[in-house]
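Since every read-out is calculated from the coordinates, none of them should be taken as a lab result. This one's a predicted model, so the numbers in the text were calculated from it and none came from an experiment. Cβ atoms are built from the backbone, for glycine too; each structure is taken alone.
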Structure I
Amino acid sequence: MNWTASSQSARAPARFYIDAEEWTAILTSILAICLSLTFYSVGLNPQPGQFIFMMLVFALTVGPGFVLHEMAHKYVANRFGARARFEAWLWGLLLMLALAIVPQILWKTTFGLFLAPGAVMIFASRIDRQQNGLISVAGPMMNLLLAAMFFVASIIVVGGADLGTATSLNATLTMIFVMGTKVNLGLALFNLLPIFPLDGIKVVLWDWKVWLPLFMLALLGSSFLGF
């Protein structure tokens, strides 16, 4: 997801750079996402080994999907001469953790989990509809690419197991790769929904013929994998 604000004109490509403050916002967001998903998945009193394992699984699957999605927005915006940086949303981070923890404390159950850690802010005075569409579509396309990579990796691992090399490591890797596929398809599908402020509406307003096949690919892929 990205937001556009007026500040500087979009002309020559800007340098892609992540400063210390932006890295802090990114890593804080990843930590909050992993904590929220871990508590949501295994409860509030997991065994230490289970807690660490699930944190690592989400860091390896959701982490790349989240970071590379946002950096794809940033990179394309930079190519159009705009200044762009990821900014964490404090209330979104708190809401994620609250939805994962509070219902389990009060009602001994879980409700839906809303992941909204932040977004790439784009500062430019002259970003036209096509450029905004290209910036917006870059994030979901990165998620579709990652989903394809995770899917191919899972096939390779399963193929090795079929040849008689099945181990607990094979099973763990298969689980991680399948989850990575599902997560990235889910991120692509969610962000391509044609509603404000998601990426999908900006792509539709630019060219619905670009949006439709990407949306259908994410929808069919998610449906096929039962996400």
Structure II
Amino acid sequence: MKNIVILISGRGSNMEALIRARDAGELPVNIAAVISNRPDAEGLATAQAAGIATWVMNHKAFPDRESFDAALAECIDDFAPDLVVLAGFMRILTEEFVRHYEGRLLNIHPSLLPSFPGLHTHQQALDEGVRLHGCTVHFVTPALDHGPVILQAAVPVLDGDDEATLAARVLAQEHRIYPQAVRWFAEGRLRLEGGKIRLDAPLDGTGALISPVLR
């Protein structure tokens, strides 16, 4: 069984989705630890209630990004993870940190990458008038929100949507596809080779990943 460490900064709703999938027997992983850069992150209590070790690495206690990332990596490595999962971890990571976990560092981003990297993705989608929006699970690389795409889910942008309603529709899909991607990794089916995604026995049997559009 694979060891994973989850990084959060707030409520950690994607962390909760992973815990639910584990508890339902749908995710064959040991969640070794949940680590937050914020001592007030609500998700820490959720993880503790689920019997998961928690740790706080307050980025404000470090003089710069490099020293924080070095200490964070040391803390993560104490748990010997096979995979590190970013679940609303609101920090830009240094290249050295990302390279250290190359091929075993996942993120979920609330847009259909490469569209709308960065923050305020739902408002960006509304401002651009797109008809489809969604979320993306990807391997993390030093380029912000531009790693190789593992899985995406799309939702329609409806007339009358605002940022909150669109965000809620996308978040429901984040909770669906993130456990799936982590499961593929845990089962040894998903890997990164030469910067390319390798997935054994893809969903539709044709060699293509499915990116569902939910209506």
Problem set entry | Given 2.4 for distance in nm of label points 7 Å out along Cα→Cβ at positions 124 and 172, calculated: source structure among I, II | II
Problem set entry | Structure from which -10000 was derived, helix-only ellipticity at 222 nm (-39500 (n - 2.57) for each DSSP H run of 4 or more, over all residues; to 500), options I, II | II
Problem set entry | Winner on mean count of other Cβ atoms within 10 Å over residues 76-83 once structures I, II are ranked, highest first | I
For this session: Compute relative contact order in percent (Cα under 8 Å, 6 or more apart) for each of I, II and report the one that scores greatest.
Result: I
For this session: Using distance in nm of label points 7 Å out along Cα→Cβ at positions 52 and 140 as the calculated read-out, with 1.5 as its value, let me know the right label among I, II.
Result: II
For this session: For the read-out mean count of other Cβ atoms within 10 Å over residues 44-51, a value of 11.2 was computed from one structure; give its label from I, II.
Result: I
For this session: Using the calculated result 55, 44, 31 for Cα extents along the principal axes in Å, pick out the matching structure from I, II.
Result: I
